[in-house]
1. Match the computed value 0.85 of FRET efficiency 1/(1 + (r/R0)^6) of positions 32 and 128 (r between Cβ atoms, R0 = 30 Å, to 0.05) to one of the structures I, II, and report its label.
2. So mean count of other Cβ atoms within 10 Å over residues 24-31, computed for just one structure, reads 19.5; which one of I, II is that?
3. Here distance in nm of label points 7 Å out along Cα→Cβ at positions 160 and 184 has been calculated and equals 1.9, so which of I, II was it run on?
4. For structures I, II, calculate distance in nm of label points 7 Å out along Cα→Cβ at positions 56 and 72 and state which one comes out highest.
5. Here helix-only ellipticity at 222 nm (-39500 (n - 2.57) for each DSSP H run of 4 or more, over all residues; to 500) has been calculated and equals -11000, so which of I, II was it run on?
6. Distance in nm of label points 7 Å out along Cα→Cβ at positions 80 and 96 computed as 1.0: which structure among I, II?
Structure I
Amino acid sequence: MIVIIDFGMGNLGSIKNMLEKIGTKVIISSKSKDIEKADKLILPGVGAFDNAMNNLQKLNLIPILNKKVLEDKIPILGICLGMQLLMEKSEEGKLKGLRWIKGEVIKFKFKGNSLKTPHMGWNTLKILDKKSLFANNSKEVRFYFVHSYHVVCKNKENILATTNYGYDFTSAVHKGNIYGTQFHPEKSHKFGLKLLKNFIEL
């Protein structure tokens, strides 16, 4: 069973609908007892970094998430803000992240204000590891982005894919059983469907 973690900041229904298209059992929940039973987890997120961490703390979800991810080693996929929460900290806020992957979240910075933020719309990926999330994909994959901040990983081996918007930034991460995408697979049609299917089959 896949549990989509409901902490009040995510596009939950769209993710659930896409997973059900693949034919997997999925629930949306903020309850520790449901997360405890999960075979895989999805951590979505739309909004501000500190608000998200505050919500996770108020719901007392961080201890059960640490247990499932760090001890039981079940696969988890962070989406958009959910991926940023995997890091140590963010320029957007003052609170610490989940700190499962070494790195930070910074705002896009362009010389001469040549590009607008948020980075919004379809963009391509340079995939550095064609296994796991991107296994058996077409040569050029496109995904839908909406974000003003992006991840900077301390360790290059955690970078699964990059995307160019003014400069190359990390658009997917991986560390053991932990995965993250800056883009929204649930808004990315056949490309997102394939990625989620790969996650289910991990």
Structure II
Amino acid sequence: MARRPELGRVKTRLAAGIGAVGATRFYRQTTASVLRRLGRDPRWETWLSLAPDHARDEGGLSPLRLPRIAQGEGDIGARMQRIIDSASWGPVVIVGSDIPEIKAEYIAAAFRALGRADVTFGPADDGGYWLVGMRRRPRVVDIFGDVRWSSEHALADTMANAVRAGLSYEVVARLSDVDTVEDFNRWQRRKR
């Protein structure tokens, strides 16, 4: 999942600390890097789900010619559910495009987890998650309702929804997302 990297419209909390130009540059570079790392892997088919919807028809975000779909309306949960509902046969793994430390091995681990569990999560340090995957068989279940998005409760709420629906889950690698200047500085130190 990605947003069109518009100045002032992406990574707004990060922009408060490093400026809109720096935040947009970070987002554009991180998204391109993630797509290069994941989009060429032959173990899965990569689709780019874009917001706003008209960004689906624009070029420039990805260095690869990946199939593109619109995210549609609603909160992040509604948009993720739409991706899961509309995907073709097989398990689906959704990741954010702005997590700089995503590696193909984490995606492979998520698909392996879906061989044992109905749902898989990649927790983020802030209480949310950078990855969610669903087996989708024998049924597709909505686990994204009544989640407190953009809070430290997002992962716990979604896991609780999965359990209430009778689904099993596994957790893969914990990663840090970069939403604030403090996150950005920690990431810069880890890069060295």
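Throughout, read-outs are computed from the coordinates displayed, never taken from laboratory work. Predicted model, so just to flag it, every value in this text is computed and none were measured. Cβ atoms are built from the backbone, for glycine too; each structure is taken alone.
1. Only structure II yields this read-out.
2. Details: I: 15.5; II: 19.5.
Only one of I, II returns 19.5 for mean count of other Cβ atoms within 10 Å over residues 24-31, namely II.
3. I
4. Answer by largest value of distance in nm of label points 7 Å out along Cα→Cβ at positions 56 and 72: I.
5. On the way: I: -6500; II: -11000.
Among I, II, the structure yielding -11000 for helix-only ellipticity at 222 nm (-39500 (n - 2.57) for each DSSP H run of 4 or more, over all residues; to 500) is II.
6. Values: I: 2.8; II: 1.0.
Source structure: II.
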